[in-house]
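In the part that follows, the structures are each spelled out as structure tokens.
No lab work stands behind these numbers, since they all come straight from the coordinates. In this text the structure is predicted, and so the values were computed from the model without any measurement. Cβ atoms are built from the backbone, for glycine too; each structure is taken alone.
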Structure P
Amino acid sequence: MEHWLEAMPQAAAMLCYKDSNLSLVAVNQPFYKTFLAAFDPEDEPPYYDDWRKRIIDMALSGNNSSLFELRRDGPLGPEYFCCTAGLLPSMDDGANLILFTALDRTSDRVTEKNLRRELLSDGLTALPNRTGFGEEIDDRLQNAPWPENAQFGIIAIDLSRFSRVNESLGPLAGDELLITVAKRLKSNLRQGDVLARIGGNDFAIFARLNNGLSDCLHIVQRVRDSLSSPIRLSDLQIRVDCAVGCALSTSLGDDPDDVVRKAQAAVKIAKRSGKVEIYRNGVLKEAQRRFSIESRLRTALSQGELTLAYQPLIHLQTGEITGFEALARWNDPDLGHVSPVEFIAVAEESGLITPLGRWAAYEAAQALSRWDGKFGQPVPVGVNVNLSPIQMARDDVASMFEEALRYSGISGNRLTAELTESAIIVDPDKARKLLVALKDLQMPIAMDDFGTGYSNLASLHSLPIDILKIDRSFVSGMLEDKDKQAIVRTILSLADSLNLHVTAEGVETQELAHALQSMGCGNGQGFYFARPMPENDAFDYWRARWNFETV
């Protein structure tokens with residue numbers, strides 16, 4: 001029997017099971033070195049307590065073999081063995097011989113452990129990553145003591161302006177910033193809290209809350225205090241601002257992943273509001289709807305499912321149609337009618353505003369070309385196209401309009417670019433260069449929503465702007481609000497001194513139209529005259545008014 005065992009390369013032993021007793025019959029040299037060499041022969045074999053029950057259970061069950069893993073504490077740490085026990089035919093005296101083998105898998109387990117640690121942790125900060133964060137939360141919820149009525153919270157932290165550090169100082173400085181932030185945040189954790197880096201510049205904290213929202217806000221304050229002092233990078237001191245969003249569980253049975261998603265939805269709102277945001281019911285649904293809108297909008301743009309509607313601009317003194325404003329409209333097969341306020345905001349957030357803006361410019365120019373074809377000569381109206389500040393920052397807008405004009409064959413003075421004051425404030429020099437390029441194309445420039453931003457007389461005087469559009473918030477309640485009337489009169493006076501044309505938005509009643517007319521406002525736009533209408537209806541509307549005016 002010893003010769004058979006010596007023929008096996010791994011540790012092997014022959015055991016005898018008889019009358020509920022398990023004894024060692026023979027072993028090979030690898031087995032002796034691994035399990036017996038360090039023990040006194042008179043002592044009970046070290047396998048006895050660990051293996052006895054497994055092997056006896058196998059013998060009693062009638063199974064011919066069993067496979068299990070053995071863990072033991074070795075001189076250099078835990079050791080792992082893959083063990084097999086095979087039942088041999090019974091002997092004449094009723095004893096059962098059992099062949100036992102053990103294959104050392106310690107190095108495999110160490111490798112697996114290291115790989116798993118790498119899989120679950122962030123290589124830069126050594127914090128848990130998104131996957132590791134989830135496992136840490138599960139472990140805390142299952143194994144840590146929790147007081148009655150306790151709950152947990154997730155605090156999501158988004159570092160503001162992190163991309164600027166990367167762009168200005170390089171990725172190594174960005175990495176150094178993340179490491180420093182991680183150390184500061186970790187130093188302020190309570191025992192049992194878990195800090196993780198769940199994204200590029202996104203961190204999250206899992207916290208046990210014995211006092212609900214009060215505990216959560218206390219942790220938030222500690223987070224903000226830890227980041228209040230500047231961080232030194234090279235020769236610079238960088239102040240780190242962060243947006244913080246929180247979500248609280250309703251019970252310990254809540255899905256942690258769902259609470260994390262709620263916290264991330266809250267932090268998105270915090271980035272816009274500049275305040276700490278606590279998740280409210282419905283926010284996650286709003287976020288999921290925005291995601292659905294983004295996905296469907298991408299498809300709609302690629303398949304040409306959007307349309308332009310045209311709202312007329314009316315000369316208040318003569319009633320003549322001077323042009324139209326092109327407004328994007330979207331009726332999705334799955335989502336139904338989606339408001340422009342909703343899908344344009346999603347487009348700006350996702351970067352889809354660039355293809356959306358290009359499509360609108362090309363489509364508006366082509367609509368003018370088709371109207372010219374119907375009329376037999378150039379129609380004496382133009383179309384206004386809105387420009388997003390994000391599109392102005394990311395796209396070559398001048399080239400876009402030049403292509404739109406060339407492909408449609410219309411002159412530049414019939415396509416007006418509408419931009420908001422905020423688009424100029426973001427990068428005044430770049431905005432000035434763009435406006436000069438558009439003027440080179442003979443395009444008029446209109447400043448939309450005038451009065452709601454931060455323009456000053458110097459910018460109005462220096463920029464090549466032709467038209468001011470008074471925001472509807474000043475026009476709609478003008479008759480009842482003397483302050484709004486004063487603002488409108490001031491804008492009209494300012495435009496007159498700068499030789500600019502004026503269009504009043506939000507004209508919804510005849511009284512408003514007459515009041516603006518008496519104040520010397522040039523053009524009006526609003527539901528009183530007409531709602532936005534499809535391309536063919538807009539042409540027919542102009543044709544009917546044009547015939548009326550000529551008669």
Structure Q
Amino acid sequence: MARTLITGGNVLTLDPSAPDAEALVVEAGRVLATGGARDMASLAGPGARTIDVAGATVLPGLIDTHPHVLHFGGLAAGLVDLTDAVDHADIVARIRKHAAHTPAGEWIMCTPVGEPHYFVRRSSADLAERRLPDRHTLDAATADHPVLIQAWAPRMPNVVAFNTAGLRAVGLSAFIPDRVCDVEIDKDDNGELTGILRGPVTNYYTYDPFWSQILSKLPPLDPARAVQGTLDEMARFTARGVTTVYEGHAMEPEHIDVYRYLRAQGLLTFRVLTAPDIESVIFTPFEPLSTADFGARLERLTAQPAEREDELLRVDGITMSPGGPCFSGFFATHEPYPDPFGRPTRGVRFLSLEKEELFVRFCAERGIRANMCLGAFREHDDFLAIAERVVREHDFRDRRWILQHAITITPDQVRRYRALGFQVTTSVGFAWGKGRMYGERMGEHVWRDLVPLRRLLDAGLDLGGGTDWGPKNPWEQIKLAQTHEFAGSGHRNAGPDQVLTRAQALEMWTTGAARVLDWPDIGALVPGHHADIAIVDRDPSRCDIDDLADTRVLRTLLGGRTVHDSGDLADAGDEPETENGR
């Protein structure tokens with residue numbers, strides 16, 4: 001079988017025994033060897049396909065342990081993209097173009113303006129007019145379609161904009177009060193609706209009764225568009241050098257079926273490990289299951305054997321997400337803090353402690369890998385009390401359970417998770433996007449426990465990195481693991497419990513993430529491992545930290561197969577068949 005020689009630059013293997021090489025050889029989708037350029041050329045043989053990286057750097061493909069590829073891809077599918085709109089005229093032109101091929105009466109849904117999903121560096125405030133357009137401006141785009149410019153989590157209060165037809169479609173008129181529940185309905189000096197609504201108007205993690213009624217009148221997500229949206233989002237991830245993802249949060253069985261479909265059609269361009277969520281709390285309406293129904297769902301989700309052996313799509317474990325984020329006032333704390341509207345709160349528990357104990361015991365007794373999405377101090381304390389009680393009866397210390405999020409976590413809680421044998425995935429983007437908000441709402445003392453990456457590693461926990469809400473650029477996430485900068489303020493929460501070295505930050509996205517996912521043949525360019533490779537225009541292990549976020553991926557290979565190509569590199573010879581036959 002033909003081999004592939006990758007040469008002409010520096011190879012970062014992420015193998016501690018041989019960290020650097022000049023070239024590597026790929027055969028049948030796996031790394032055959034790494035080493036000196038001459039030796040690898042000889043091993044590859046005269047008939048090998050050759051990729052000359054022309055001084056670029058070769059390293060393992062990145063592993064994103066919290067990407068929401070399917071959710072965010074499906075969320076944006078079919079929408080008018082306003083993320084980079086510059087002014088109201090630009091917005092009107094984009095909506096008018098979309099309306100030209102949309103049947104009259106159908107909703108035209110738009111993305112928010114700015115940088116998803118925090119909208120800190122750029123938002124509607126950066127339009128030339130410094131605000132969203134009102135209904136009269138949007139009516140100039142179309143009067144025949146209801147229009148909504150959405151607000152995506154995770155900002156609250158937030159703002160949306162309807163045109164006149166949109167207001168009519170959701171039943172809003174000037175007779176409505178200026179405020180219903182926590183939603184502010186904007187009116188002009190004559191008391192007429194402007195189309196602008198403010199408050200808890202996000203499309204998920206919102207349970208305002210009035211806004212929930214409005215959400216129920218909007219068109220549901222189209223499953224057919226979700227497939228295309230996922231494909232589009234996959235392309236964005238492979239363009240950043242990502243070759244494996246962990247979809248472990250808010251995954252319903254039908255979401256996993258989308259990945260199964262893509263796998264069956266040969267359309268997956270990265271490896272996927274996923275786990276269904278026992279009871280997703282993100283989207284409205286959320287009606288908690290009874291304890292009996294919860295137990296029955298546990299049985300249904302585990303009725304089929306885990307899919308642990310497929311080389312592209314694996315389904316293993318179950319997720320439980322009992323709480324919510326701080327921006328909406330759902331973060332579970334021992335001491336009260338102000339919610340988005342200034343009221344004191346200690347957060348919300350969406351799933352009862354009775355359910356949590358049932359879940360922990362079920363997974364421990366059945367040998368099922370659990371993924372616990374826990375971010376807040378009280379959530380950790382509640383769970384650890386249950387887990388430590390159950391472990392005395394069912395020793396699951398070798399189950400390699402996952403703690404996902406760990407947004408705030410104390411030294412004692414870290415120690416206790418280590419004693420239970422947990423792995424951890426988190427996103428330093430939680431600090432980047434919401435660090436300033438945590439300080440304002442909960443007090444700056446919380447910063448010492450905010451995404452403490454060094455504390456987690458020093459305790460001996462394996463650690464994987466994820467993009468989650470952003471920044472969606474993993475190279476910027478690797479930078480932030482070292483700087484812990486807060487977006488919008490320049491403040492750096494660079495305490496001794498937070499800051500990682502460059503090598504440790506890279507490991508979060510390669511070898512560390514592979515250990516967390518218990519996927520041993522990814523994350524490093526080691527003989528026998530999958531040839532999942534990112535070829536980049538600079539050395540991310542040594543370049544200036546201010547240049548790291550601008551790392552450009554020239555080519556991404558999955559099992560030796562090209563899944564992203566910038567067109568900058570030269571090949572000699574045909575691309576061989578890979579381990580997956582494609």
Any idea which of P, Q comes out highest on volume of the Cα convex hull per residue in Å³, for residues 138-449 alone? P
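Compute relative contact order in percent (Cα under 8 Å, 6 or more apart) for each of P, Q and report the one that scores greatest. Spell out each step's value before the answer.
Details: P: 8; Q: 18.
Ranking P, Q on relative contact order in percent (Cα under 8 Å, 6 or more apart), first place is Q.
One of P, Q was used to calculate helix-only ellipticity at 222 nm (-39500 (n - 2.57) for each DSSP H run of 4 or more, over all residues; to 500), giving -14000; which?
Working: P: -14000; Q: -8500.
Of the structures listed, the value fits P.
For which of P, Q does Kirkwood radius over Cα pairs in Å, calculated from the coordinates, equal 25.0?
Working through the options, I get structure Q.
Given a computed value of 0.7 for distance in nm of label points 7 Å out along Cα→Cβ at positions 386 and 418, which structure among P, Q does it belong to?
Details: P: 0.7; Q: 2.5.
That value comes from structure P.
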For distance in nm of label points 7 Å out along Cα→Cβ at positions 10 and 194, the calculated result is 5.4, so let me know which of P, Q that is. Q
